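Right after this note come the structures.
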Structure 1
Amino acid sequence: MEPYRLSPPAQWPEKSPLAVSVSVMLEGWTDDAAPGIGPMGNPLRAGTFDTQAKSWAAYGAQTGAWRLLDVLEDTKARAVFYVSGIVAERHPDLMQAIVKAGHEVAAHSWSQHIIPAYQTRDEEHADLKRCMAAIQSSSGQRPTGWISPRATPSLNTPELLALEGFTWIADAFDRDLPYPIETKSGAITAIPFTMEVNDFPLCIRYGHSPEAFVRTLAKILEGWSEIRNPFACLDLTAHAHVFGRPAGAIAFKQAIRLAQDHAATWMTTHAELSRIFAR
């Protein structure tokens with residue numbers, strides 16, 4: 001049997017080949033850093049601090065995440081919030097609201113400009129623990145899941161996560177279904193992170209309107225039977241500073257409802273998938 005046709009565990013609904021997870025990226029940057037990309041079309045000179053991008057990104061914790069919490073409540077959808085440690089440290093009220101609403105908080109490194117692939121093992125381990133501690137302190141929930149900034153881990157990341165008791169990592173793009181990664185500190189589950197229905201590449205990198213988010217999902221669902229229905233995971237991903245804004249939140253709500261109503265799907269989360277596929 002071809003690897004992409006492998007059958008999932010028994011907990012997977014037999015007549016629903018497509019597992020749809022809802023994820024919210026709640027990202028932050030340290031005071032001396034700003035996003036490397038923003039909605040403005042004219043990049044600044046190299047070495048110039050981009051105050052516009054900094055302010056644009058700060059919207060996520062200040063406003064956008066709260067609006068997305070409303071969307072999730074209205075649709076009765078559960079999500080995983082991937083949170084930068086610096087956001088968790090500075091916005092404990094938001095962290096507590098996320099947990100109170102029944103969502104899972106996962107770790108998204110300390111700051112989004114700190115890429116694990118650039119760090120030494122000790123530097124990465126220190127930032128990982130700092131992020132984990134901030135999330136646990138502010139939310140009361142110990143994170144068990146992780147995604148790296150830019151979804152770019154180092155070669156040490158899975159082992160360091162297993163060492164600290166994490167059970168899943170979403171830095172995986174090579175499979176349709178979750179799978180175990182063996183490390184010297186134990187196994188950790190790799191959760192596929194799909195990019196087809198993600199606000200950042202669709203609307204920031206490629207410049208589409210928010211409606212493209214819904215159209216892309218609709219095309220996938222409409223055409224699913226044409227690819228012989230192999231079991232697979234699909235993510236609906238919103239960044240709080242991107243689709244937390246009104247037009248994006250409207251599209252996000254429409255997409256969630258579209259996925260909820262389709263016969264080929266079942267709604268889940270990365271956290272639930274990690275438990276289903278755990279060894």
Structure 2
Amino acid sequence: MTAARPTPGPGLGPVAGEQGAPALRIAGLAKSFGDTAAVSDVELTVSSGSFLGLVGPNGAGKTTLLSMAIGLLRPDRGTAFVLGHDVWSKAGSATAKQLIGALPDGLALPHRLTGTELLTYIGLLRAMPEEVVRDRAAELLDVLDLAHAGRTLIADYSTGMRKKIGLASALLHGPRVLVLDEPFEAVDPVSAAVVRAILDGFIAAGGTVVMSTHVMTLVEQVCDHVAVMAHGQILRTGTLSAVRGGQTLEAAFAELVGAAPARGLSWFAS
């Protein structure tokens with residue numbers, strides 16, 4: 001396997017092939033499992049410097065779509081481009097994956113490594129200089145309030161701590177595009193504020209974030225663009241204000257996906 005060269009982070013200059021290209025372009029991605037179409041020929045463009053929230057009900061196809069977009073799950077058809085580089089082509093795949101930082105759903109972590117060991121392993125695997133790996137790992141652990149757990153086995157991490165070390169792994173190499181699946185799930189409010197500050201700084205430095213979540217209020221707080229997905233298709237995408245259309249995002253979402261009115265249990269009254 002050829003070692004990947006260190007990837008420039010946001011604001012560190014252009015990458016060959018990215019001139020004028022969107023941060024992420026999903027072009028006709030489709031995936032079926034048996035007779036079930038999980039994702040149906042989805043088209044989606046994410047502009048550089050934006051923070052897009054991908055929302056949808058359970059089973060909408062969000063995780064499947066993002067997994068295909070970052071090269072983790074082979075699509076039945078279609079492809080994805082990261083700053084103009086084709087994730088699924090032989091010529092563009094390596095560069096595209098260098099530009100991505102990913103926190104996938106159900107991230108499997110090596111339980112017998114400590115947090116420091118994990119970041120060191122990932123950095124060296126990416127052929128980053130040892131001193132850069134050491135300095136960035138220490139800073140990430142410190143900023144994410146994991147410095148006290150740097151020598152703790154990941155097997156002993158809480159769910160929220162694993163989310164944070166997963167985010168640290170995604171940020172370590174200085175990606176240009178972050179693709180995060182439920183990054184705030186099981187993260188306490190104090191840590192959530194830290195993660196938000198990191199993502200705000202990433203956007204300010206010229207990066208792009210795509211975040212899948214079920215929490216509409218979170219999207220309204222941190223995102224400037226939204227894509228609503230249901231039944232394997234994108235129903236609406238655009239700026240936050242355009243998708244909301246003068247109402248709350250939750251109300252607009254319920255209207256788009258055709259959600260039935262919430263009901264209580266009849267036997268409670270008796």
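When distance in nm of label points 7 Å out along Cα→Cβ at positions 101 and 205 is compared over structures 1, 2, which one is greatest?
Largest calculated value belongs to 1.
Can you spot which of 1, 2 the value 8.5 was calculated from, given it is mean projected area of the Cα convex hull in nm², for residues 29-156 alone?
Computed on structure 1.
Given a value of -1.47 for log10 I(q)/I(0) by the Debye sum over Cα atoms at q = 0.25 Å⁻¹, for residues 125-212 alone, point me to the structure among 1, 2 it was derived from. Derived from the structure labelled 2. Which structure, out of 1, 2, was volume of the Cα convex hull per residue in Å³ derived from, given a value of 130? Computed on structure 1. For FRET efficiency 1/(1 + (r/R0)^6) of positions 85 and 149 (r between Cβ atoms, R0 = 41 Å, to 0.05), the highest value in the series 1, 2 is held by structure 1. From 1, 2, which structure was FRET efficiency 1/(1 + (r/R0)^6) of positions 45 and 189 (r between Cβ atoms, R0 = 30 Å, to 0.05) = 0.10 calculated on? Corresponding structure: 1. Out of 1, 2, choose the structure whose coordinates give distance in nm of label points 7 Å out along Cα→Cβ at positions 61 and 93 equal to 2.3 when calculated. Among 1, 2, the structure yielding 2.3 for distance in nm of label points 7 Å out along Cα→Cβ at positions 61 and 93 is 2. Looking across 1, 2, the calculation of mean count of other Cβ atoms within 10 Å over residues 37-44 that yields 11.2 traces back to 1.
Only the coordinates and a few stated rules stand behind these numbers; no lab work does. These figures come from a predicted structure and were not determined experimentally. Cβ atoms are built from the backbone, for glycine too; each structure is taken alone.
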